[in-house]
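Okay, got some structures for you below.
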Structure P
Amino acid sequence: MKKTRNSGKIKGRAVSKEEELRKLEARYCSWGDTVHYVAKPNIMVRSKGSYLYDIDGVEYLDLQMLYSGANFGYGNDRIDGALKRQIDRLPQLACQYMHEEKIRLAAMLGERMERVFEEKGRVHFNVGGSQALEDSLKLVRNHTHRSLVFAFMGGYHGRTLGASAITSSFRYREKYGHFGDRAHFVPFPYCFRCFYGMKRDTCNMYCLKQFEKLFETEYYSFFNHKTRKSEFSAFYMEAVQGTGGYVIPPAGYFEGLKKVLDTYGILLVDDEIQMGFYRTGKFWAIENFGITPDALVFGKSLTNGLNPLSGIWAKEKLISPDVFPPGSTHSTFSSNPLGTTAGLETMRLIEESDFGTEVIKKGRYFISRLKSLKKKWPQIGDVDGLGLALRIEICRKDGYTPDKALTDLVEEIGLSGKLTTGGKRRGLVLDVGGYYKNVFTIAPSFYITEKEIDLGVDLFEEALAKAIKKTS
C-alpha cells in the first residue's frame with residue numbers, strides 16, 4: 001500500500017498531502033453539496049472498471065457507480081478514447097452552431113424511441129438532469145398553459161428550484177421560501193411500506209383507486225366535468241424510484257395510472273435520469289411496464305459520467321418547431337461537442353452489445369446472493385431488484401422498523417477502507433437512499449463479474465456484521 005508523502009507545511013509543521021488537502025477543503029470549499037453527508041469524506045485519486053482508489057492506494061469496490069452515472073465502468077477505453085479524439089478536433093462550440101455528433105446522437109435516440117414506443121418525437125439537449133427537468137417543465141407549460149403537476153411521494157427530480165418543486169422531500173425547499181407551484185404528491189406503490197397499510201396480495205391496487213377517486217367530483221378540486229379540463233398539466237414519475245430507494249411498482253399499476261391520466265387529459269413525463277440506458281435491463285425503465293410517456297427526461301450515464309449531457313425526448317405535438325420554436329430554452333453548454341461525442345459513442349456501444357441479456361442475468365445472480373444474505377440476517381428487511389437496480393432495506397431485528405443508524409454505520413465501515421474480505425485491505429462504496437434513509441441502492445457497473453458480485457456481497461456482509469456487533 002502506498003504511503004501518503006509529505007506535501008508541504010502548515011504553521012511550519014511538515015504535513016501529509018491528505019492533511020494539507022483536508023485543511024484546504026475545510027477552509028475554502030462550500031459544504032452545501034452532498035460531500036459532507038459522511039463525517040470524513042474520502043479523497044479518491046484514481047478509478048478503473050468497478051473500483052475507486054483513495055489517496056493511500058486502498059481499493060474500493062464501487063456498487064453505486066456515480067449514482068448510476070457510470071454504467072459502463074470507470075475508464076471505459078472506448079468512450080474515453082472518443083472523448084480524447086474529440087478534444088483534438090472540436091473541443092468547444094457555441095450551441096447556436098451545428099455539429100455532426102449532436103445530430104447523429106439525437107437521431108439515434110429518436111429512432112430508438114420510434115422503435116420502442118411507435119411515436120415520432122424530437123430530442124432536446126442540456127447539461128444536467130435538473131436542467132433537462134426544467135426544460136421539460138417549460139415544454140409541459142407551453143403545451144397545456146397550466147403549471148400544476150402531480151408527482152410521487154419518494155420521487156426525486158433534482159435540486160434546482162423548479163426540480164425541487166416536484167421533488168417530494170420538503171427539506172430541499174425548506175430554506176428557500178414559498179413554492180406556490182409545488183407538485184401535488186401522490187403515494188408511490190411502495191408495497192413493502194404501503195402508505196395505506198395494505199398488503200400487496202390483497203390490496204387490489206387500492207392506491208391507484210385512491211388517485212382515480214380524486215377526479216370523481218369537482219368538489220375534490222382536480223377536474224371540472226363541465227369543461228372536461230383538469231387543473232393539473234402533467235404527472236412526473238420515475239418508473240423505478242431512484243433516491244427514494246429503488247422502489248419497484250407492482251405489475252399493472254402504471255398501466256392503470258396511464259388510463260386515468262389519458263381520461264382526464266394529463267400528460268405523463270417519465271424521469272429516466274437514474275434508470276435509463278439499461279440499468280433495469282431495458283433501455284428505458286418504463287419499457288418494463290408497457291406504457292408510453294408523452295415526454296422523457298434522461299442524463300447521467302448517457303456519457304458514462306464524463307462530460308455532462310442530459311436531455312428530453314417528447315412527442316412531436318409537444319416539441320415540433322412550430323410549437324417549441326428557437327430560443328424556448330437555452331444553456332451555453334447544451335449539446336456541447338464533448339458531451340455529444342461521449343453520448344454518441346455510448347449509444348454505439350449499446351447498439352453493438354447485448355446489455356438486455358447481460359444485465360438481467362447478472363441482476364438475477366446478484367439478487368440471489370442478497371436473498372441468501374437476507375435469510376441469515378433479520379436486519380435485512382427487504383431485498384428487491386430489476387436488472388442491476390437492486391435494493392437492500394436495513395431494519396431492526398423485527399425485519400420492518402427502519403434502522404437508519406445501522407445503515408449509516410455500515411456505509412461508514414465500508415468507506416473506512418478497512419475491510420479484510422479476500423485477504424487484503426479494501427473498501428466498499430455504497431449509496432444510501434429510501435424514505436427513511438435505510439436503503440442501500442445498488443447500481444454496479446454493467447461489466448461487473450460474478451466474482452466481483454461475490455466479493456461485493458462478502459464485503460457487505462463483513463461491514464454489516466461489524467456494524468451489528470458495534471451497535472448491540
Structure Q
Amino acid sequence: MSVMADMSLSSGAIDFVDDARLIGLLEGDSPEPARVHDILAKSLAKQALTVEETATLLAADDPDQVEAVFETARRLKREVYGNRIVLFAPLYIGNLCVNDCRYCTFRATNTSVRRRTLSGAELRAQIEALEEKGHKRLILVFGEHPRYDAEFIADCVRTVYATKVGHGEIRRVNINAAPLDHEGYRIVHEAGIGTYQVFQETYHHDTYARWHPPGTRKADYLYRLDALSRAMEAGCDDIGLGALFGLYDWRFEVLGLVSHALHLQSRYGVGPHTISFPRLRRASGVDVDGRHLVGDYDFKRLIATLRVAVPYTGLILTAREESALRREVMDFGVSQIDAGSRIEIGGYTESGDAQCVQQQQFSLGDVRSLDVVMRELICDGYVPSFCTACYRLGRTGEHFMEFAIPGFIKRFCTPNALTTLMEYLVDYASAETRQAGERLVRDELGKLPDGEHKAELVRRLDRIRTSDQRDLYF
C-alpha cells in the first residue's frame with residue numbers, strides 16, 4: 001500500500017486494496033460449519049462483516065453452507081428492507097469518451113459508434129417521455145470527456161428537475177459519470193444530485209491495467225479508487241460503488257467491494273448508499289475475454305454474499321440480466337432495479353421495440369415496459385416504490401443502520417412506498433396493473449398497526465385517488 005500527497009486526491013488518500021492479501025484469503029480451505037454459523041449470526045445482528053469473514057463465506061463449498069448464506073440474505077432483505085423494491089430508469093446523456101476500455105462500446109477507438117450528446121431540447125424530450133410512463137427517479141449516465149464536466153452535469157440535473165408533465169416529475173437524480181475533483185463534486189452536489197456512482201470496474205491491479213490502456217484518464221487506478229473519498233469530502237453524502245463482474249475472479253471483486261465499503265465507513269463514518277454488480281455482456285465492437293465470465297449460480301452467490309456482508313447497503317440489479325433471473329434473485333437482498341430501460345442516446349423517444357446494439361454501451365436482458373415489471377412485482381408480493389422522502393427530508397449522510405431500527409420500515413418506508421405506488425396506479429398504470437395494485441395496497445394496509453399514523457396514510461391514499469394532490473410523504 002502507498003500513501004499519496006497529490007492535492008488532487010482526498011486527504012491522506014491510500015490504495016487500500018492489497019491483491020496478494022485478498023488472493024491469499026480466497027485460497028483457504030472450506031470452513032467449518034460452526035464458523036459459517038457464527039459469521040451469519042453476526043450479519044443477522046445487522047453488523048457489517050470484515051473482509052476475512054466475507055472470504056470465509058466465499059470459501060464455503062458445502063451446499064448446506066451455501067444455502068445458509070442464501071437464507072440469511074433472504075432474512076436480511078425482509079428485516080431491513082421489507083418487501084419494497086425501488087425503481088429507477090437510466091438516461092444516457094452522451095457517449096463521447098476519451099478512454100479506451102476494451103470491454104466498452106463507447107471506447108475512443110471504436111469507430112462504428114455514432115457519437116452523440118443530447119441537446120437541451122432533446123434532454124427535455126427524454127425526461128418528458130420518462131415522466132409520461134410514471135418514472136420518478138433517474139440515473140444520468142455520461143461518457144468521460146472534457147465536454148461532460150461538472151458544470152455540464154449540473155446543468156443536466158437542473159434541467160431534469162425543472163421538466164414536468166402533468167403529474168409527472170423527477171424527484172431524484174443520481175449520477176454515473178467520471179471521477180471529479182473536489183470542486184467538481186461540490187458543483188454537482190449543489191445542483192441537488194442524489195447518489196454519485198463510480199464503478200472501479202475491477203479491483204485487481206494487473207487486470208485493471210490490462211483493460212484500461214495507459215495514456216487514458218481511466219488508467220490511473222488510485223485516482224479512480226479515491227474518487228468517492230473526494231466526493232465525501234466535497235459534501236456528497238450519498239455515493240455508490242460498483243464492479244463489472246467478468247473481468248477477473250468474481251470472488252476477488254466481492255472482497256474488493258467489501259474492502260471499499262469498509263474503508264469509507266472507517267474513514268468517514270458513512271458507507272456506500274448502493275453497490276452495483278453488473279455482469280459483462282455482449283456489446284458492439286467488443287471482443288470479450290471469457291475466462292472470468294460469471295455463471296448464474298455464482299451470480300446468485302455473489303448477490304447473497306454482498307447482502308450478508310453489508311446489511312444496510314442497497315443492492316442494485318440492472319436490466320442487463322434476463323427477466324427470469326431478476327425475478328429469481330429479487331429476494332436475495334436486491335433493493336433497487338431499473339425498468340422500462342433504454343440505453344441508446346435518445347432511446348426513450350426515438351427507438352422502437354428492438355434494441356440498437358450499435359448505439360448501446362452493452363445489450364440489455366430485460367426490455368419489458370415499466371408497467372409490465374410493476375405488475376409482476378405486485379403479483380409476486382413486492383411493493384414497487386418511487387419513494388425519495390429520506391433524501392428530501394435530510395435523512396442522508398448517516399449510515400442506513402441508524403434508520404433501519406425496529407419500526408422504521410412500517411412507520412416511514414412502507415407508507416411512502418404505498419403513496420408513490422398509488423400515484424403510479426392512478427396516473428399511469430394499465431387497468432390490469434391498477435387492479436392488482438389496489439389489492440396489494442389493501443393487503444399492506446392490513447399489516448400495519450391501527451392508529452393515527454395508519455389513519456393518516458389512508459387519508460393520503462384517498463387524496464391521491466380523488467384529487468390532484470401528489471408527493472405526500474412522511
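Every number in this text was worked out from the coordinates using simple rules, so none of it is lab data. None of these values were measured; they are calculated from a predicted model. Cβ atoms are built from the backbone, for glycine too; each structure is taken alone.
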Check your understanding: Taking FRET efficiency 1/(1 + (r/R0)^6) of positions 111 and 263 (r between Cβ atoms, R0 = 41 Å, to 0.05) for each of P, Q, which is largest?
Key -> P
Study note, to complete from the structure: Structures P, Q compared on distance in nm of label points 7 Å out along Cα→Cβ at positions 23 and 191: the greatest is P
Check your understanding: Which structure, out of P, Q, was distance in nm of label points 7 Å out along Cα→Cβ at positions 351 and 391 calculated from, if the result is 2.2?
Key -> Q
Practice item. Kindly point out which one of P, Q the value -13000 was derived from, the read-out being helix-only ellipticity at 222 nm (-39500 (n - 2.57) for each DSSP H run of 4 or more, over all residues; to 500). Key: Q
Exercise for review: Work out which structure the value 36, 29, 22 belongs to, where semi-axes √(5λ) of the Cα gyration tensor in Å was derived from one of P, Q.
Suggested key: P
